[in-house]
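What follows draws every value from the coordinates through simple rules; no lab data is involved. The structure displayed is predicted, hence computed values, not measured ones. Cβ atoms are built from the backbone, for glycine too; each structure is taken alone.
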Structure I
Amino acid sequence: MKTSKKSTRKSSRRIDLSAFDSPDIQGSGNCMDRRLLAMLQQLEMRTGYPIFNWINSGARSESHNRKVGGASRSSHKIPTCMAVDIGVPSTDIRNQLVFEARNIGFKRIGVGRTFVHLDTDENKSQFVAWGYPNGSRPDINPFV
């Protein structure tokens, strides 16, 4: 069911944490940061997009993180589990997600051509956006 873009009601839908599993460790999505999950529910409800169906990457084992070229201090890595990559079908939707994520309270946003990285890792720089390859200027920056 698609919700209104302005909906702020709480979702009662149960999150399937297997969507966040590292491909090499079944059940690893259970480690995902609960605040991150709550913020993703808000993002889904506010935009009406199926955020949880668009998860490309959640929890990552050390070996899977290396395989995909993730940063050595990636917030995706187990046991941190404070990051998610969301695949997007278009630039317009990507841009909507980036700005709505900022409005919800995400303070770390990676902007790829076909995905958005969101994380809740407060041990890293806050109110930052970056592009990919990592370190490049993002196509859009919701913090400027």
Structure II
Amino acid sequence: MIMPTAVQAANRALIQDAFARWGTGQFDIFSLLSDDVVWHITGQDPDIAKTYRSRQALLDATSVPLKARLAGPLTPNVRRIWTDGDDVLVHWDGTAPFHDGSHYRNTYLWVMTVRGDRVVAVTAFLDNAAFKAALAKPAG
């Protein structure tokens, strides 16, 4: 077994702690992002699969509209975290109630590039159709 480097161990601990605190409502995971983060959502749907070149652009296009449709916080359930160089990969499920009583459910894999204590790039794999359907719901 190859032992992780000190940087890999620190990056993993940073992200693992952030997800744990996010899961208890004590942390906003997006506060780890650098202001000029490059966040790429994979997929074929041109409405969802895009590249955002700042924290604010990402939040305005994705997080804020999703939160407006949810009756409670998105709760992450981490399946696995692993590292490769500066990258921390997080496989997780997210769930939250909608205002109409149904639930949002999605599975994500985020490949997060960490420099220091900031995430500078993310490639996000998710169910684009589930995310798009969530954004089609009325805001609360």
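A few points about this structure:
- Distance in nm of label points 7 Å out along Cα→Cβ at positions 116 and 132 from the coordinates reads 1.4; which among I, II: I
- With distance in nm of label points 7 Å out along Cα→Cβ at positions 20 and 60 derived as 3.6, matching label from I, II: II
- Read-out distance in nm of label points 7 Å out along Cα→Cβ at positions 44 and 68, computed value 2.9, structure in I, II: II
- Given 12, 45, 36, 7, 0 for P(r) over Cα pairs in 10 Å bins from 0, in percent, calculated: source structure among I, II: I
- Structure from which 19 was derived, relative contact order in percent (Cα under 8 Å, 6 or more apart), options I, II: I
- Here distance in nm of label points 7 Å out along Cα→Cβ at positions 84 and 100 is compared for structures I, II. The highest value is that of II.
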